[in-house]
1. Suppose you compute relative contact order in percent (Cα under 8 Å, 6 or more apart) for every structure in P, Q: which one lands on 24?
2. Assign the value 12.4, 40, calculated as Rg and Dmax of the Cα atoms in Å, for residues 51-90 alone, to the correct structure from P, Q.
3. helix-only ellipticity at 222 nm (-39500 (n - 2.57) for each DSSP H run of 4 or more, over all residues; to 500) was computed and gave -26000; which structure, P, Q, did it come from?
4. With distance in nm of label points 7 Å out along Cα→Cβ at positions 107 and 123 coming out at 1.2, pick the structure among P, Q it was computed from.
5. For structures P, Q, calculate distance in nm of label points 7 Å out along Cα→Cβ at positions 3 and 35 and state which one comes out highest.
6. Which structure, out of P, Q, was P(r) over Cα pairs in 10 Å bins from 0, in percent calculated from, if the result is 13, 39, 31, 15, 3, 0?
Structure P
């Protein structure tokens, strides 16, 4: 299933839900010692469960900044596709594109944008405009 972020009337297409799950699995294994949400509760719990509120936007934004810095210190070999099945590999195998210099730029949206930066950008918007940042199914996005 393809997913997107929705903040107000703005929708940011992410792509397959497995990509976001892999990003957060990598965070949990390498930046939280395998304990999902122990260091980054607003990202790992609230956002992953589908929504971050404006009251938690500042904290979630700071968490994503720390996540990005932590991922920048990890090579592409550190990818975790699924925390529940640590031997599972990404569908494209172990070869990352030439643009990948660390786990901070490993994940891209279906539009070719850096997923980590897209999360940060959406949280910046949430901080500025309020409301909620929600994960939605792309099937829920109305066609133009």
Structure Q
């Protein structure tokens, strides 16, 4: 089971690793999109969100307070869904569909991150293949 959970952790964070790299290396380009969505200080927000995702990725993948890492990813995902992918504001069909897909992807991944928080916290040190146990203890 330990190996399956490790593989799952790594596969789960690949999306965020790719996105974090983009946020940190293409900040100006991505900040333009954030600005179009009315995000204040879009360059700083883009860079900060890249750091937030990267911290979550490292934490979950390596098992260093993986529950905290999953929380960081959830903290990124839910506001991103609401602020960046407001499909209800789009009038053009294709743009609305694209934003709806991105919105529900972020919500679904945020839900998975919440489940990971509970899972890591509940299983604790028994999980194996982690560097530390959980930071939170949910019973």
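Values in this text are rule-based calculations from the coordinates and carry no lab data. Values in this document were obtained by computation on a predicted structure and should not be read as measured data. Cβ atoms are built from the backbone, for glycine too; each structure is taken alone.
1. Comparing all candidates, it corresponds to Q.
2. Clearly, the read-out refers to Q.
3. This value belongs to structure Q.
4. Attributed to the structure labelled P.
5. If we compare distance in nm of label points 7 Å out along Cα→Cβ at positions 3 and 35 over P, Q, the biggest value is for Q.
6. The structure behind it is Q.
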